[in-house]
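Every number here is computed from the coordinates shown, using simple stated rules; none is lab data. In this text the structure is predicted, and so the values were computed from the model without any measurement. Cβ atoms are built from the backbone, for glycine too; each structure is taken alone.
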Structure P
């Protein structure tokens, strides 16, 4: 009888941690139960880039189980979750085992192989695409590593069953285009894009976010069947369906919030633990008719002009980008971003993404933004949200203007023909942009503008002072260069932000009557 190993429905393979710091292991249904009742505070065994893919997978899985069981409340028992997960796979427990020797059956996130065999080496004159061998779970993962990176490859033991699970989830649900023949998921704009997770939550722990996101996705379900072409009876757990690498599932074949598998993979027993086999596919497994990633994902904002899924770049969620996402400036908000009745007094906007490029990863980015009730109230109404969006846009532009017209000329004077000192002005602005923006929400436009200019000039002065302290100046022109730089700064600041300069450097009547130059 073909062997099956590592049953996620019945074996405690998955680690979780409670609010007191106690770590235990449970089954997949048990983990859903602990997320539903709020007791799960963390996933201690996921690597940093795996946390959000794992959380998204569990949320999508819970939504499908709840729909299957005719329920909406995720506070269900472990036994209830087990029954519904088994029902999702048509009663076939093989779909929840990590290793299934019978290739005509699914394994966890591993579609059946219609060919019935894994071609391990292509032979001359014989058909069949070889399945490459993967010996370590971190080789299966999505990170592109090298010997100079902090994250090394091939360091996780083949015997680490849990590591194989998280690597498999990350690969199948957020992978892009890693190379010829290896297609990525439908939920991203292009093969070098990424699948972000953006939404608001009453806390940063996975349980509270899980409960809210489940409710959001259940509410979105009928919208996706009516407006996007999904069907209630469509495939939700896609890996239970056979895949020969050529066939694709269109939107009309899929249920809302479907759980994708993007690569043909099978795990097998090996010396010291497990190993994986992976091969190429001719087409993307799901939604090949969608070019730019907009499939109604609950966590992905959509570019309003291009109708494309948002992609986080190497700079991640900088203040200007996060402001555009928060205030729907050029983007249609992800459903999980929108305020809901019953939201807590304090909510958090959490944005995360693993940025990718051609043959590389470009950083794991995460940003958390505290949203008090007065701010969320403004976000909930288009007119007040648009007003905040306009003010945020003006502040972004103002920061760039004062950097280029005040700080940069002063740094040029300091350098006097040499390479201009690098500044971190933008990073300093990033640290306080939203705090200052939200604090000024009830202030009129004119005083708010002056207050922001004051803040920007203070940051710029600190940057100039830092440059003066660290920039190597020849003794012969040390004091002259400093005087020229500070004079240039003062003159430009008076011209570009006179009200703010007056607040920072009030002058006596006698000083005010003296003529000043126009350095700009």
Structure Q
């Protein structure tokens, strides 16, 4: 059979072309890696750079001509390694993203070991544009990864410093499909107890962000006013804030919208430690402290499909000016967090206080709440309220089950006119007004009257002591053991195990049948001693 020489030669040519393309530098394809150093020279793990893996200064990173799909440009799929110590001017923004990544090909800014962004204070948020040490405003598919020990910090902003100025670490407003992880963001503003009150603490932010599919995880953030500032828009959702450590702050996470209405969520806040508000105390209570503060900037409440708050530790070191660890504003305050049909799930949290609490460790005033297996710890019956609702307008039904509360003058305070369903809770060490139902105040000897007023708590108990540690861990003989009911049927997977206590322990599975323990922890009896030797003594 005669061979088709023309077809064969065509195939050979095709194979040659494929081989050339496979071995040649890719044309019209952004760099797989780029490097940024303070001077553009080699530093740390950043080499001198090549045409396809360039070494850039911050100014070159901020130049749009270095971004795109061409060889050596920063574009989708590029990892930019940040090396060295960067020193910015007061009020500067060091790095501004000029473009976005794509689905499956984000642009990643990765901090080399010991990389730092330092300035006397970084630029404050303009509330619609670029501020911070790093700006990814109105971008998408961006990852900021602090590596092993990356740091963004202010060096001279605070009560006893050269500056008292608004500032932020990262600006990520309107940044959907964005991740901020493994960073330390420090000293945005260092406030001293009973210190200055002549500035707006809401402008001292670790991260300003909004958008959908946003992740903020495994960061350490300390010394800031309103640390996580989320000004979300209608339709934003799938936000995950987890395994972070927030301390020396006035507010931990602000969840707010200036538009009202709409339909947003879910928003998830879990496995975090939110501690130490005391350095923001002032004699005039200029900065009332909240771990989480949810509200709108208008009188119209938002609709939130789900706000899930679980496995966190709030406190200790909360100071004397605390409003609430979890403050869900209602119509009484004029700026409600959510409408009555919004769903707010609060479970497996440990909440402690060492002083007065004005609106309860959980102050709940709007939405429909499910509050399960939380532990509330006060330092004595004068510390205020564990859980409080004081407005009937805009508040949906509240289910309050399996919680442990100890050490408050008022352990639960509920206004009249709401649907409140408490049961299987364990109360202890209450004050003269342990329970408040509408205008009725009940002492520890009037538990039956509280049950009658609420129509609930029929399976709940009161004890003089719950025998818990200062951080809520049940000890031998604690009445929380076996005092709660099995909630497996709710289908909340993360509730089927006890608390991670702010990502500090491995959760213990709860039983799938039979009684549960009240509060955030599963009681674990001390392990028996091991390696014992028996000695037989004969006479």
Structure R
């Protein structure tokens, strides 16, 4: 069933009070200000008697009247009666010469001849008549005001990936193990100034850095400050659910307005190129600017996407200093013991996310041993999740969690991808999705409409891949290579880089190198014999792979 059909059905089934509230909100969105809903009981879903149902006061002292109805038969007669009441000065208390326009809202259709008759009736009194029926309502709710379709009709026009900054922070922090985004902003004033200056000159600014260095927090701060300097600007963020963004962008950015869009971790967002393409269609009525965060190793890919829209300035975030890390931890977690502060700074190495994770564990466990090394820190931080997986005694759950962390997004409708998973690990689609649903219930993964599954928290995704592949060995890394490389080369880079940055690099490299070399021989045996043993850089990025050159 199409979204327009869903909206039509919902409009036909709506009660009178809800319809009046919808119409009032709809008219407000259309630009009618100074609203006074006479036909509703305040604080209750009930209609009240009165003429008109709603009126709007204008700056010149004149009035706009509105009548709303869900009546499906005899509509022309109903509106004729409503208009006569609107022109009855004893009923309204308003002289007819002070009425500039009458709005008629309904959830049906009316014949052209009937509408003409009503317009002529108003025209003889020098009053403009405007009608909003099923046609204009359903298309505007679909194209321009999807929030009204969601709130009043329960119809989700988009996939819910474009949200306000407040919603983005709330969604990002809804899990107990998520690192907070609502911390006090510190230490990055010069970087903020650079980003804001870039936005004044250009339409796109990139915030670049290692995972956990504070890119998202900086981008949110820039959005807040830029909006404060530009009244009327609408700030929106992309909360990635793994679904293509095209429809959401069309729905949210078609109406006129001034917009600032924050795209977090752009190299992982499904449809970042569509967001950048918005910049090619600027008009006087619609202006859009974008702040995007991107991992340092994916900067060139982001630059390539941005070139068709004029390019972008990249602002590189460097690690914080040890004293800044200690100040952050002291302020956020009230840790003042110098031994704890120094140990957290040693572990964090300038990474504020890792510092906050360490502080959280240190406060909870109240022992220095709990933050003895990074691997122990991750084990402690995600202890509740690993406990759940162990309690269920189901290796399949860990396999599925590891595959989702590697693939980033798994779509049930992709028979090719599901077939590859079955071929590599013997996981039938029904088994995979049963486990995915259990992981969703455990709040380990996010599932959209029971069709698309992903892990939204990047730190958790890194840990689950490490846990499933290298620690518990539920997944064979060699099989991942054989079945998913080079097709998923970039995802291999995305998942291995943070694992190698975080955990025992030498041990993991020693484990994966012979598997990488085996795949290398299969892909290009002649070159492999001349270039082995492989260098660490090739082991990590596969940049020389003959089937991935462009």
Legend entry - Origin of the value 3.1, where distance in nm of label points 7 Å out along Cα→Cβ at positions 428 and 492 was derived from one of P, Q, R: R
Legend entry - If helix-only ellipticity at 222 nm (-39500 (n - 2.57) for each DSSP H run of 4 or more, over all residues; to 500) is computed and equals -1500, the structure in P, Q, R: Q
